[in-house]
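Structures follow.
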Structure I
Amino acid sequence: MNTTMNGSSCSISLNPTARRIGETFAYCLIFVVSLVGNSFIGIIVYKTQTLRKPINFFVVNMAISDLLFPIFVFPGQLTLLYVDSQWLIGGPLGQALCKLLEFFADVSSLVSIQSLVLIAVDRLGAVLFPLRSPFISSKLCSVFILATWIIAMAVNSPYLFFLKLVEYADGKLSCEIRWSEAFGDSSSKEDYFLALAVVFLYFPIALLIMLYSIIVIKLRSQKIPGEHSIIVEQERARRNRKVVKMSMAIVVGFVLCWVPLSIGILLLFFAPELPCGFFLYSRIALFLAYSNCAINPWICFSFSTNFRQGLKKLLKCFDDADE
């Protein structure tokens, strides 16, 4: 989206200096909040024995992907704000970075959505079969986590071929999509990105809505059989409801942050002409998508008592270390 809109004659009617300062502040804020929040999630699960469950391992997997996303994305975005060139590093290193930065940024996004689906499946198993062993065992959990990264890398592997570092006559460098050079005219980048959006965004969102609808309906009508006391049953149901609320909040945050950007990208590829107001829409959509990596850990802290208690213990350890 950045590459396409940079060639447009449209512009945001703001003072360029004010815009640079504002966007720089936003990037730095998102980066710091993401770094702190996602690091805390990983440390808390590692240090808290009771949190070492499949669902929390999937949350950590998502936290790792959310931690990597700004590392790969934000340096390039900050460069665009202050340098009159889309790329600073030339040669083989620049060519490699052109491919790898975009590749790993989108890999992290795909890992996040797959983690959300796995969390939903885990919750579905816990609600439908409350008296059985975990639906996804710890060993199977490790396999699924590894699979999310392998699938994300395989699906995004075309990035390593169609992204090219181009040097223009005036010496400026640009990292661009050169689909025809990589794959010829037998396929198109529009088809690739449309398939990517459908399979790894819209279909998972529809699946998540269906899974959580089943979970909510089941929770409302669930009566756990057996010799367990009413208090135990109520406590289990309460825990399930809290975990489901946290998971649903993360899903809603993901949808609100990423769907606007996906719509913008599809419009760029398929709409013949776009109004100048689309430039402003694209900036807002980009920042919404970027902010998702920062809000997920704080959703966990807001909805989960265990994560809040773990955060308090962690902060107390830091205070004791300072003393």
Structure II
Amino acid sequence: MDQSRLLITHIFSLALLAGLTALPASAQKNSITLGSTNSTSSHYAVAVAMSKAIKTGMPSANVSVIETGASVDNIRRLVRGEIDLGLVAVDTGIQAINGTGSFEGKAVKDLVSVYTYDVSVLNIAARADTGIANVRDFQGKKFNAGIRGSGAEMLTRETFSLLGIEPNWSPGTVQDAAEGIQNRQVVGYAKYGPGIGIDATLRELLTSTEMRLVGFDQAQQEKVLARIKGIDFTTLPDNFIPGQKSITTPIVPIVYAARLGNMDDQTAYAVAKSIYDNRQILIDTWPHLKNFDFKQQALRSEKLGIPLHPGAKRFWESLK
């Protein structure tokens, strides 16, 4: 080989090596899809705010939100690779990891949390004229357990089953439940509310129909807590809804989850950082998040049983 050709070959080799070494060990995703919930839910509105927060922190990324059936549906979509992040109630996520409940024999071992954005109280509501005051009173009555495929539906059905309560189940969407209540075809329904509050659907129902939230007694709480991981109970005070007596109901942390095989550390770190740095966008949509401790709730969800993505954990633990 003559000297000129040898020199050209050497220069080309050096350029190729430099190009390869300049590539990051794991390239950040440039397209991120969030699987949320039904578009009528308050949680969908805050998911849109999350997409804006992530886009603000990752301006080169294309971030989108799609309507889904919430927790169970989102985990199944994560498995199929249809979404990159999905709203998941912690108790549902734990069951997916362990291969129990709706995921019997279909464990999703690499399901991880990227960030926790709220805790959600389970609103189990009934028309006031039914006289229903305890979950046992739903026995035999036509009742909607929540959005099909949602964590609320799964938790409601699971708790009722544990307590030996068998309503006349009336599956359907949130709209179906609201219309059924207004038409007196169903006695009530279940739905996660934002924080310790009531969801937009129940607020809307209250403008035309007298409603009551329905709770669990002490014995029922103890039985549920002994069997279901990832949840707790909270007491809503008298007049939480005007004329409502205090009730005790489940409360669950809500995360946006991913799969280790589908999201690299760099992207998980960037998403967590974007949510935290731009959390005011979320607060503008949900003012109750003003006092939400994003770091502590992320770490708490991990202690409850849904691991943090290593990239996201590196960010959350870096905060003072």
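Where does the value 22.1, 79 come from, among I, II, when Rg and Dmax of the Cα atoms in Å is the thing being computed? Of the options listed, only I reproduces it. Structures I, II were shown, and semi-axes √(5λ) of the Cα gyration tensor in Å, for residues 80-191 alone at 41, 15, 11 was computed from I.
Hey, FRET efficiency 1/(1 + (r/R0)^6) of positions 144 and 160 (r between Cβ atoms, R0 = 30 Å, to 0.05) derived from one of I, II reads 1.00; which structure? Checking each candidate, the match is II.
For which of the structures I, II does the calculation of distance in nm of label points 7 Å out along Cα→Cβ at positions 40 and 168 return 2.1? Source structure: II. Here distance in nm of label points 7 Å out along Cα→Cβ at positions 56 and 248 is compared for structures I, II. The highest value is that of II. Of the structures labelled I, II, which one yields -26000 when helix-only ellipticity at 222 nm (-39500 (n - 2.57) for each DSSP H run of 4 or more, over all residues; to 500) is computed from its coordinates? Derived from the structure labelled I.
No lab work stands behind these numbers, since they all come straight from the coordinates. All figures in this text were calculated on a predicted structure; none of them were measured in a lab. Cβ atoms are built from the backbone, for glycine too; each structure is taken alone.
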